[in-house]
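Just so you know, all these numbers are worked out from the coordinates, no wet-lab data involved. What you see is a predicted model; the values in this text were computed from it and never measured. Cβ atoms are built from the backbone, for glycine too; each structure is taken alone.
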Structure 1
Amino acid sequence: MITVFGSINVDLVCRVAKVPRPGETVRGSEYALIPGGKGANQALAARRAGAAVRLVGTIGDDDLGKVALAELQPAGVDLAAVSRRRGTTGLAIITVDETGENTIVLSPGANAVTRAAQVAPGMLSRGDTLLLQLEVPLADSLAVAGLAEQAGARVILSIAPFLPLRPEAVAPVSILIVNQHEARDLARSLGLPDEGEEEVVAALAERFGRTVIATLGPHGAVAAGEAGLVRVPAQAVKPVDTTGAGDTFAGVLAALLDEGADLRTALAHAAIGGSLACTKLGAQPSFPMRAEIDSRFPAAARGDKAPAGA
């Protein structure tokens, strides 16, 4: 069982030819309201990858609250621990340029009042997986991580949005996930070398004393820790929108580890899932189903790459 403690948002997405400079106005496309939020995204990605998933978070009492849950409910994510509070639901204002890259402005809304007390006694058990990010209060996320550790659950933390965390702050965490930029920022904050993807991840794993995984965009992902250095490729795709790719990676990784896969197998599936999530507009609607990921896995396991645009 995977429990996700994290944010629930609605993404307001608009496509642009280029991201505006300060003081500049650019013409955009029709906008779309798409369910999002790192917690909700990772919950849906894990569920579509075949895991039983529970989401703990908070939405507002506004109309956006219904939109925020629109993909989660039909997918079968357990929403019994999602609270509704007075005020606004979290909102991310996202622009996507012609290359598929995005910029995001985040209004936390109800996510700011998500509390560890929403995790009921007995909710976390030995052998479970807890998935965390940093769009809800850090103190509450770390408190839930402590509860999970005491229960014997695996704890996976995506350090996103980035914070320069110290090793002692994440003592209950089993696995840390960063992207390539966050990996360098984290290394610099700890006085570690920040050049070379594998070197940086290995140095972080040694300093934190746990497995550290860095996603590398079109270059796949690399992990360092007890299993040594493990690197897996991405799928070659034509990107439409990279929003949610990192969350897809985290959710699929958690699903595979939760079902007992080894780290390399879980990483390979996660890299495929993250790649496929870039092929459609928006976060949650783009997340692949397990069958689609599995169909690409044999090629990924051999180190092959799919044709561009596949």
Structure 2
Amino acid sequence: MNLSVQQPLLVRHPRNPILTREHWPYPVNTVFNPGAVRLADGSTLLLCRVEDLRGHSHLCAARSENGVDGWRIDEQPTLAPSIAAYPEEVWGLEDPRITYVDELHKYVIAYTAYSRGGPGVSLALTEDFRTFERIGSIMSPEDKDAALFPRRVGEYWALLHRPVATVGAHVWLSFSPDLRHWGSHRLVLPARSGAWWDAGKIGVCTPPIETERGWLLLYHGVRQNASGCLYRLGLALMDRQTPERCLLRGDSWIFGPETPYERRGDVENVVFPCGFTRDADGDTLNIYYGAADTCIALATGSIQTMLAWLERYGSGPDQWD
């Protein structure tokens, strides 16, 4: 089978990188891995992971009318560790994924809280990205790369996340009646083995994207090679009514580090999206990603083109080894 991508599924913005530490109103080391949302007024908000000069991260909001430039950045951290009340945040907050939930009329932020025991999953709710209601830790370490579905599956909320075990690091799905107590854990997308590009460790990138065909997942695969780790992106499609069932998974990656700002930085050879916005046409995706753990970049793609690519180049669970 010809696995090459004839047309790029994600196209880099010519102004990349669109945000760097030089944009920040206070001293920082790097800015990367932002959650993203289109606000009611049509503007774009990025909730960026910001690493300070100690190496600890917090979250800071940047707002833009067009989602590309003219960013207005909060003068102080937007969501910083609250160690007295939430000791699991002692070493910082990382990699937010934002889901707007109609039922709650709120945004739900799934983020990594870096505790003394390792990274775990925490949730916070907000209406305005000014004040936040923390739910706190919901998954014990080591666990990260969490993203909430925008509506209940049956009676329960559903969350994708990536616990780490001795047998590998795979994508799991868990359910909750109240966003606080989680169970019914199910492995839904395993890392492949051997020489595959996504062997050993994978994780969800952005929150799941609802389409008429199912839930489109953008995920990252981490391949260990002689020079270190290489982060690239792939696609999968989950059943719309039973998202624990994967219908198709792309055999090849669709996007990887190629440009200097993706290949060189604090962590080389990394493209890592945490958020997207969808244009008014319902098809165009704006994918915001961290590049080399150093800056923020933008790529655009088409939902319909991605679905067509999965139909042509994807495979079912019986062909993943």
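Here are the numbers:
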quantity: Of the structures 1, 2, the one that 25, 19, 17 was derived from, the read-out being semi-axes √(5λ) of the Cα gyration tensor in Å, for residues 50-209 alone; calculated: 2
quantity: Comparison of 1, 2 - label where FRET efficiency 1/(1 + (r/R0)^6) of positions 98 and 130 (r between Cβ atoms, R0 = 25 Å, to 0.05) is highest; calculated: 2
quantity: Source structure (of 1, 2) for distance in nm of label points 7 Å out along Cα→Cβ at positions 26 and 290, computed value 1.9; calculated: 2
quantity: At a computed -1000 (helix-only ellipticity at 222 nm (-39500 (n - 2.57) for each DSSP H run of 4 or more, over all residues; to 500)), which of 1, 2; calculated: 2
quantity: Which of 1, 2 yields 14.9 [mean count of other Cβ atoms within 10 Å over residues 82-89, calculated]; calculated: 2
quantity: Source structure (of 1, 2) for distance in nm of label points 7 Å out along Cα→Cβ at positions 74 and 138, computed value 2.0; calculated: 2
quantity: Ranking 1, 2 by distance in nm of label points 7 Å out along Cα→Cβ at positions 266 and 282, the structure that comes out highest; calculated: 2
quantity: Which of 1, 2 leads on distance in nm of label points 7 Å out along Cα→Cβ at positions 202 and 218, largest value; calculated: 1
quantity: At a computed 3.9 (distance in nm of label points 7 Å out along Cα→Cβ at positions 18 and 178), which of 1, 2; calculated: 2
